[in-house]
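> Listed after this line are the structures, all set down as structure tokens.
Where a number appears in this text, it was derived from the coordinates with a stated rule and is not lab data. None of these values were measured; they are calculated from a predicted model. Cβ atoms are built from the backbone, for glycine too; each structure is taken alone.
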Structure 1
Amino acid sequence: MSFDLLIKNAGTRFSKDKLLDIGIRDGRIAKIGVSLKEGANQEIDASGKLVTESFVNGHLHLCKVYTLTMVSQKALTSYQGESMGKAMTAIELASEVKEQYNESWIIENVRRALTLANKYGNTHIRAFADTDTKAKLEGVKALIRAKEEFKDSVEIQVVAFPQDGVVRDQGAEDYIRKAMELGADVVGGIPWIEYTDEDAQKHIDLMFDLAKEYDRDISMLIDDAGDPGLRTLEMLAVKTIREAWQGRVMAHHARAMQLYPEPYFRKIAALLKRAQIGVVSDPHTGPLHARVRDLYDDGVAIALGQDDIADAYYPFGRNNMLEVAFLASHLMWMTTFKEMEILYDLITTNAAQAMAIKDFKLKEGNKANLVVLNAENVWEALTAHDAPLYVIKDGRDVTLRE
């Protein structure tokens with residue numbers, strides 16, 4: 001039988017110096033081998049370049065992209081300064097932009113960011129939209145609209161995110177419910193921002209109630225400040241286990257983890273494994289970050305995320321996950337070839353695991369979400385962080401031609 005698409009002479013991360021052909025049929029990898037003889041409707045000659053799984057971004061505030069100039073620079077300095085002791089102040093300052101929220105201009109920014117995602121082979125994104133009494137449903141509506149527009153090249157999971165809390169921001173819970181009715185994919189949360197531990201637990205409980213009612217996964221921004229006393233990650237893990245929601249929850253940031261005493265960190269790592277919680281870290285956006293390498297070594301589904309593109313928390317970003325991994329290599333001193341391979345996992349296979357994306361690895365029978373890189377190995381790919389030569393989504397060539 002012929003293939004829909006055949007990638008010839010591909011270097012892979014598992015075949016060493018041997019070049020392979022990858023035959024794709026009906027959106028899946030039908031066959032991997034040397035010099036495949038079957039014909040194909042389309043043929044790509046990789047010419048020895050590295051072919052891998054496409055890139056996965058488990059954390060992007062997509063409703064906020066390109067809003068940096070709409071808010072005070074004080075939000076940026078507050079978030080990154082004082083060992084992140086003013087992180088809550090930064091969130092409060094950044095929320096001013098939501099007073100201007102309107103789907104009409106948000107969608108234009110979103111399209112710009114998703115076009116970059118397509119260019120850089122970023123085929124799966126968990127995208128947050130502020131959903132509260134200020135933002136209302138403007139961001140959610142823009143992201144749901146973009147999800148449909150870009151469905152052939154970028155798969156978007158829309159997170160309805162109560163950025164200002166649900167106990168502090170009375171009425172936010174109702175907007176999350178409305179977002180679920182509109183078609184949002186994931187229930188969001190940010191329990192650490194509440195004023196008391198009791199309120200933080202209530203925040204988690206309320207969002208779990210909605211997730212179970214609508215059968216949705218959960219994503220929560222956790223302990224995103226320089227305070228070792230923050231404990232909402234533990235609350236989230238325990239709740240996940242008690243509600244039997246294992247494998248359906250992601251924790252984002254968890255920056256306070258870097259300050260935890262070693263015995264407590266080991267307890268948290270064990271809880272994360274038992275709860276099957278994926279963790280996404282964005283070390284380039286703040287001076288603290290989750291203990292990425294330790295979590296990876298412990299078998300936790302840890303990933304890297306872009307987090308922000310030109311907003312109140314981070315002034316750069318291109319939806320380029322190779323660039324994210326390049327920055328993380330420096331920030332976490334993961335500079336050996338072995339560690340570069342780990343970083344590559346954190347933006348591909350590990351990130352897919354954290355997001356519960358099935359059949360993602362480059363192997364026969366799995367979905368064909370692939371990139372043909374302008375590099376022959378991971379070291380070269382991270383060094384240049386160029387756009388891929390080809391992007392394959394669900395077996396189709398969706399490469400952006402400029």
Structure 2
Amino acid sequence: MSNIKIEVKNLYKIFGHRSEEALRLLKQGIPNEEILDKTGCGVGVADASFKVYEGEVLVVMGLSGSGKSTLLRCINRLIRPTAGKVFVKNEDITEVSREKLLSMRRNIFGMVFQRFALFPHKTVLENAGYGLSVKRETKEKQRKSAQDALELVGLKGWENSYQSQLSGGMQQRVGLARALAINPEILLMDEAFGALDPLIRTEMQDELLELQAKMKKTILFITHDLDEALKMGDRVILMKDGRIVQIGTPEEILTSPENTYVRRFIENVDFTKVLSASDVMVKPKEVGFIKDGPVTLLHKMRMEGKSGIFIVDEEHKLKGYVTAEKAGELAKKHEKDISLIIEKYDKQKVTLDVQVRNLFKVIVDNRYPIAVIDDNNVLKGVIVKGSIIAGLAESGEFDV
């Protein structure tokens with residue numbers, strides 16, 4: 001990720017009439033509460049600096065009042081920063097004219113709000129095409145782009161419905177379709193799923209991740225929910241009192257908290273929801289190949305102290321599993337073609353991104369280890385019961 005879409009440099013936002021005085025005190029290290037007492041000014045964002053890369057989902061999270069939504073509104077200049085710079089595609093948005101700013105909002109940014117912000121008197125299709133009508137696109141262009149966006153979010157057939165006829169999740173899909181219809185380069189999502197019921201919220205998270213796998217948009221996603229941040233983000237920014245306290249991948253946030261605040265923030269994380277198969281698998285030291293004979297397989301099993309072995313082709317794509325018992329029987333018959341004894345492994349394999357919480361039933365229901373594969377069916381690792389426990393222990397979930 002080398003193409004920078006957004007760069008924030010030493011950004012401050014202070015609310016109140018004596019903002020310059022408050023800014024001077026803030027830079028001197030005076031606490032926010034004391035600044036409020038002395039000047040009547042509230043600190044929204046303090047000295048924030050970070051980059052958002054093309055195709056990245058960057059999540060900004062923190063508790064209420066941490067400054068995350070203020071930060072977002074500074075980036076598309078719904079709020080004017082007190083100091084600092086915000087570059088969007090190398091354009092300093094803090095200095096552009098009103099006309100240029102409106103053009104950037106219409107063409108570069110797509111905004112998804114927490115409360116849907118739909119027009120109740122407009123149809124789903126009209127709501128989805130609203131951004132295009134603001135851009136004064138032709139009616140045909142509005143209709144076509146809105147229909148495509150609605151189909152993308154799973155609302156084909158609902159074009160003529162109204163907000164009152166939709167569930168909360170469906171209304172949020174319309175809001176997402178409206179943002180996607182203008183084909184923005186950057187999606188800004190401010191607590192987009194915060195008003196949804198937990199089950200619908202989870203479904204929307206999954207759907208957005210599926211859409212992102214296809215669209216590769218640059219997304220700045222605001223949330224107060226740590227589990228959501230860890231699930232959605234390629235990287236996570238954690239904020240407190242207007243300041244950024246840590247930036248890192250979900251793995252870095254969980255395993256290397258930089259201070260006591262971050263450690264306390266993550267202490268109740270359910271690691272089974274965060275860790276994936278790739279985190280708890282082990283690399284197989286020995287594998288069998290299609291060309292191997294049964295005696296060779298038995299030798300490899302003895303070297304490993306195992307009673308079975310995974311079989312792969314020359315590209316390391318998983319073909320199945322052979323037990324020592326079956327290999328021994330084939331060797332006694334002086335047969336060399338192991339394809340006769342390879343057991344298919346369709347129900348005993350998972351992909352790298354499967355969450356640990358979804359692995360327990362697979363482990364319990366199978367006698368053999370679980371194969372971990374990539375999208376091309378290449379064998380990447382092996383999971384046994386012990387490796388799951390070890391992975392959780394390394395993460396601090398279990399004290400062993």
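> Looking at FRET efficiency 1/(1 + (r/R0)^6) of positions 226 and 306 (r between Cβ atoms, R0 = 30 Å, to 0.05), point out which structure of 1, 2 has the largest value.
Largest value of FRET efficiency 1/(1 + (r/R0)^6) of positions 226 and 306 (r between Cβ atoms, R0 = 30 Å, to 0.05): 1.
> Check the numbers for mean projected area of the Cα convex hull in nm² across 1, 2 and tell me which is largest.
Sorting by mean projected area of the Cα convex hull in nm² in descending order puts 2 first.
> Of structures 1, 2, which gives 14.1 when mean count of other Cβ atoms within 10 Å over residues 162-169 is computed from the coordinates?
Derived from the structure labelled 2.
> One of 1, 2 was used to compute relative contact order in percent (Cα under 8 Å, 6 or more apart), and the answer was 15. Which one was it?
Comparing all candidates, it corresponds to 2.
> Comparing distance in nm of label points 7 Å out along Cα→Cβ at positions 74 and 90 across 1, 2, which structure shows the greatest value?
Looking at the calculated values, the largest one is 2.
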